[in-house]
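Some structures to go through are shown next.
The numbers here are math on the coordinates, done by the rules we state, and not lab data. As the structure is a computational prediction, the values presented were derived from the model and not from experiment. Cβ atoms are built from the backbone, for glycine too; each structure is taken alone.
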Structure 1
Amino acid sequence: MDKTVVNTDKAPAAIGPYSQAIRAGNLLFTSGQIPIDPATGELVRGDIQAQTRQCMDNIKAILEAAGTSLENCVKCTLYIKDMNQFAQINEVYGRYFGANPPARACVEVARLPRDVDVEIEAVALIE
């Protein structure tokens with residue numbers, strides 16, 4: 001099976017030894033996306049909803065660069081610092097998916113890179 005690196009300037013560049021995404025066969029695995037604005041390279045420091053939007057916009061850009069979309073997303077994992085913010089995160093997250101959202105896990109964690117409040121990763125089909 002071939003492994004292909006996917007990169008786009010419409011999502012933040014990797015800040016460590018990893019790729020934005022890897023295509024393996026007809027699956028795309030994104031790295032976790034934190035709320036970095038790819039245009040500025042700066043963290044979005046707004047409320048949790050603004051941070052979640054930026055994470056999802058970054059994932060959307062990576063999926064599109066690989067020739068797929070959020071509609072083909074089969075699994076997402078959300079890492080959040082405060083489960084009390086789940087409803088606010090869920091509200092924004094839900095806007096990105098239609099009637100058939102992907103499977104999902106949501107985990108509260110002690111700390112995330114650059115001390116952000118949310119990180120999201122995705123797995124999608126490439127047709």
Structure 2
Amino acid sequence: MPIDYITVGKKIRSIRKRKGLSQLQLADMVEVSPPYISCVENGVKNASIETLVRIANALQVSIDELLDDNLENELIASPRAFEVVLSDCNEYEKRVLLDMVSSMKKAMRDNSEYWPRRKK
């Protein structure tokens with residue numbers, strides 16, 4: 001499946017704006033021109049993987065956050081997905097959720113013989 005660069009560009013724009021950065025500021029951080037950032041955000045130009053990594057680093061996000069809408073395998077749970085779920089939780093809620101997830105993980109592993117085997 002080809003990468004949907006329009007969606008990637010929209011994601012970059014959204015994150016950039018959320019971080020309060022202008023296209024000029026992001027361009028300076030990534031060492032490209034502001035018009036290039038505009039073209040990437042609008043899906044006019046396809047950024048190389050090296051440029052996408054530099055953009056992700058400048059925006060302080062993982063590369064999977066920029067590309068996650070392009071993934072076909074919905075079973076992949078990125079660390080970012082967990083971060084989003086926990087982002088509005090207070091410390092008490094985080095502790096309870098951690099305890100619950102730890103208990104569920106142990107139960108799943110203790111009862112793994114009942115789960116269908118994954119093909120390798």
Structure 3
Amino acid sequence: MKYEKGKIVKGHVTGIENYGIFVGLDDYYSGLIHISEISECFIRNINDYVKIGETIKAKIVDVDEDNYQIRLSIKNVDYKMNHRKKVKIVETPSGFLPLKDHLDEWISAKLEDSKKRENFKNEG
């Protein structure tokens with residue numbers, strides 16, 4: 001048997017729904033990580049955990065050989081695959097000056113937007 005309960009496998013995130021993450025494992029098998037198998041904590045937004053197209057690792061919870069489907073879990077699994085190159089951050093000559101120069105403007109704009117949303121909400 002190619003896939004066995006308890007083993008860690010690699011797959012690609014092919015879809016995200018409110019109830020879980022779909023993972024493609026190979027040409028035949030696909031898996032589902034139910035929302036209850038993502039974390040011990042409350043899950044507000046599954047998109048905070050994975051992105052479509054991302055390669056992840058998951059633990060096999062159950063295998064349905066007849067339908068080529070696998071139940072997966074990322075609880076207590078270091079599921080992120082680090083494919084990013086380490087980038088050295090170099091401070092620009094202007095440093096934090098752009099932030100300093102624009103911060104008050106950005107805060108004012110967000111506060112104004114928030115007030116407009118609140119007014120719209122109260123009118124409706």
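Looking across 1, 2, 3, the calculation of Rg/Rh (Cα atoms, Kirkwood Rh), for residues 65-104 alone that yields 1.07 traces back to 2.
If Rg and Dmax of the Cα atoms in Å comes out at 13.7, 42 when worked out from the coordinates, which of 1, 2, 3 was used?
Details: 1: 13.7, 42; 2: 18.6, 56; 3: 21.6, 62.
The value was obtained from structure 1.
Highest-scoring entry among 1, 2, 3, by distance in nm of label points 7 Å out along Cα→Cβ at positions 57 and 97, is 3.
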